[in-house]
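Each in structure tokens, the structures are laid out below.
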Structure P
Amino acid sequence: MALNAIELKLFSSRVSAICDEMGLVLRRAAFSPNIKDRLDFSCALFGPQGELFAQAAHIPVHLGSMAYAMGSLVRERDWQAGDMLMVNDPFLGGTHLPDVTLIAPAFDAKSRLLGFVANRAHHANIGCDTPGSMPLSERLDEEGVIIPPTWLYRGGRLANDLPDLPDLTGAEPSGDFAAQVGANRVGVRRLVELVENLGLQVYYSGMAELHDYADRIMLAALAEVRRGSYRFRDSMDSDGKGNHDILLALELRIDKDGAVLDLTGSADEVPGNLNCPESVVAAAAYYCFRCLLPPEAPACAGLFRRIHLKTRPGSVVNAGRPAAVAAGNVETSMRLVDLVFGALAQALPERIPAASQGTMNNIAMGDNSSAGDRRWDYYETLAGGTGAGPRLCGLDAVQSHMTNTLNTPIESLEMHYPLRVRRYCLRRGSGGAGQQRGGDGLQREYEFLAPAQVTLLTERRRSQPWGLQGGAPGKSGCNWFNGEPLADKISFKVRTGDRLSIATPGGGGWGAPDTG
């Protein structure tokens, strides 16, 4: 049964609303500031074969990687009503270990598989020896508990032999895991209700037509991009293990059938944790091309039929087990966006903005020296400037590109942890000059009210976010401890009264500044 344009738009809105409701449940039921305040989570719906057909406007690196890897996860299992699968293994559909994904099937009254609901949320304690679970690692097993695809519930009953994590030790999951379970249960219920209301054939038709419609939108967008081959290079500052200027190289080929992103010229795997599984690279590529589309384009697998990746196994953008990947998901993914936009700017100079801050400014901290209630783990990312475009200045102090989280409000941070925020302000003048100036970064200073261990995973401390069309680059970021400069990637102990200050990069400017 074919849907007309209005019916298809209503179908798209209704399935997206299910994802939105899942997100609201997860946020309101979660315990950690990382989820309830920073919104470091994502929710989506998938068809019976694992094809993405709806998502909320959550975190691009979560959703793009789920879209890339879900098919193999769901096709290899015999699903039953009441099942729930959990996974965080980056090489089996995850991103990095703190991001734990829960997947649940939806069946109708006749036991026909309708599809799957899934959510992914970041856990600040995933069993790593380093507080905040974002260490300076050299192997995956140093980053926390690795969860291969594992049943959390089987046929509605809690599974045995669950991973050894704090919220999974009781008769039922607690804390943030319980919030994830609740969000999935709401999603399953709403999806079943939707199919009962629409009818099975309309539902299946809606999914198929949504993918085809999205494909047509992407094809129309690509038709506006000048065909050809475009090259761009960028580099990561360091891997925290003595390696610097780690090359990311892209050849972007655009033709009438789509786009090929060839990253085979990128550097080999590194000893540090900047390595990416290919699913994270796909997420960055999907995001960049999604930015070329009109807002009404449905977020589904059909959008990405025309986008093809070519990577080299064993490289920093297609790492293999047991490579460390904690920062690949957050730092390398951000720089991959710069890489793709840098190539696209050659084909669409009138649309593509300059580089944004190019880092998430990861801060992980806590104290795991004491058991029980005294242990604490905290993680956050800090905003920075976005790049200016042909018609608009960059935005000041916002989370951009592969992260779509918020800051942790000072009130929440100081209520939950032994921390005091001494300074939180714009970093004036850090955006690059130009006809349109780049956005400014920010400065945030923490005072420690108890001893702790801190880990920083930051980028753009040596390099600068580039400008376009003669625009100046944004300023590099800076890290200080008690007034002394710190490395871009470092783990260290602090005492009561110590202070940590982070200044984030600005965005690049667009167009040569008017010197008249």
Structure Q
Amino acid sequence: MNRFFSFFLISFLLYSVSGFTQDYTSKVPRFTFGSKPEEQEKQLKDNLLIKRFRKSRAELSVDKHRPFYHFISPEGKLNDPNGLCFWNGKWHLFFQAYPPEDPRQHWGHAVSDDLIHWRDLPYAIYPVPEEMVFSGSTWVEDHRVIAMYHGVNAGNMVAISDDPLLLNWTKVSGKAVITAPDPSEGLPYSPWDPNIWEKGDKYYSLMGGNLYTGPGEKKVRANFLFESADLLNWKYLHPFVENDRYSLVGDDGSCPYFWPIGENGKYILLYFSHKSGGKYLIGDYDRVNDKFNVTDGGNFNHGPASRGGVHAPSAYPDGKGGVIAIFNMNTGKELGEGNYTELMTLPWRLTLDGNEKLQISPGGDYASLRAAHTAVSETKLPANKEIVLSGVSGNAMEIDLTLDPMDASAIELNVLRSPGKEEYTRITFYRDGGYLNRDYSGPAIRTSAISIDNLHSSVSDKVDFRIPETADVQIKEGELVRLHIFIDRSIVEVFVNDRQCVALRAYPERDDSKGVSIMSHGRDAVLKSMESWRMKSIYE
């Protein structure tokens, strides 16, 4: 029995014997809401779950590592973000949530006007007939929103909502619309993490997965395409991606999101590999043959997804040629019972430059959170001398600084720094310290690099340290370097020249680990300017 057949035989048997023989009805209270905005708002005001969420947030806020302005589940932990979309003038974020009375995955739900201030809404999609509500995406039509997701022990499910706040969801047919194939059919897919879109008069669904077609029959990323005219009956077409040389052997294509990006007809496929983390492919959508021809690709993870790294994406177009992506961040420490584990990044706005290279900048109205302001004027950075920036302090901050590296090989910024440097999280810009790009058609170009290192971020014995998160970033000759940094108690995100982003969890144990210092390595450099703000909480 070959590997393909044995894998799908096992999958088929598991689905056959388990899917509908057990009652998976959720124990979480469930409500039906009205169809008008004012009616829904009135019902939400006294809703049991909303009151519970408010109380839970207050109780959990005593955790000193719980963030102020990054989204976290109102109660307990969360996992993958799902189905990010813009509907009825608002952004909606869904996510795998674990209600305390029934800690199986449900779709949690939050809504925002600005992608920064998130308002909790009741759980959106509950398990049954599926055992758990796993990852998926949404497609917005004029009159409704379609969610497609993986239902554990059932298959891929479709649910529809058309009310103002997407509070009421109805599952198409009440059962899975795509199940595991009969092994005798020899089809390569197993239902997993569907992405949905519409073209012409047909719906298309892209399924996460892998194939054992790599070197030595090793696993490689694959995504499988389906077609439907009615959301109920789906036909398998083929593997979707052509000419991918950017995925690694051992990758899989979970949590796919496929959207147009830029002004020149390009598309981006975001996905998560359980081996190498968040990744993306850029290319051309062959709408005749329904194939995605890859022309570029790269990573959102620049180190392991585990131990405080970036995890899975959820993404949706911003209507201006960009794509908004939000990722969950894994925990990086041991946690006690009842504590949250993961949180969401800020929204990352993805765009393409003139060479069709991916650019990453912070999205949403983060400026609305700014409070106390500090500015640092132009400052010479003598070689190998650490300068503590007096007056720049906090563990919930935005820092926006511009550097002239001159001839220095590296510039180090320490944040969440205790006065005696017992704890600090190091951010380092390495001038020309990245990989060499050479295709022999022109001059060789060496990239620079940006790195976050949390090895000294905490004196706690419960923190899981890891290798630095280090990414290439192209800085042109003579170009100044802008580091746009967001610190939020246990997460640090660094955007470089709106081209690259690295993010990592950090857990300072000391209450005085709030300082900032800077140092140029090897030779002198110049801090051209620096502004910082204390950031307000989005939960107050």
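Rule-based calculations on the coordinates, nothing more; no lab input. Owing to the predicted nature of the structure, the values given are computational and were not obtained by experimental measurement. Cβ atoms are built from the backbone, for glycine too; each structure is taken alone.
Each of P, Q could give volume of the Cα convex hull per residue in Å³, for residues 207-446 alone, but the derived value 167 comes from P.
When mean count of other Cβ atoms within 10 Å over residues 39-46 is computed for each of P, Q, the one that comes out at 27.6 is P. Between structures P, Q, the greatest calculated value of mean count of other Cβ atoms within 10 Å over residues 383-390 is seen in P. When percent of Cα pairs over 39 Å apart is calculated for each of structures P, Q, structure Q comes out greatest. Taking distance in nm of label points 7 Å out along Cα→Cβ at positions 47 and 295 as the criterion, the highest value among P, Q goes to Q. Here helix-only ellipticity at 222 nm (-39500 (n - 2.57) for each DSSP H run of 4 or more, over all residues; to 500) was derived from just one of the structures P, Q, and that gives -8000; the source is P.
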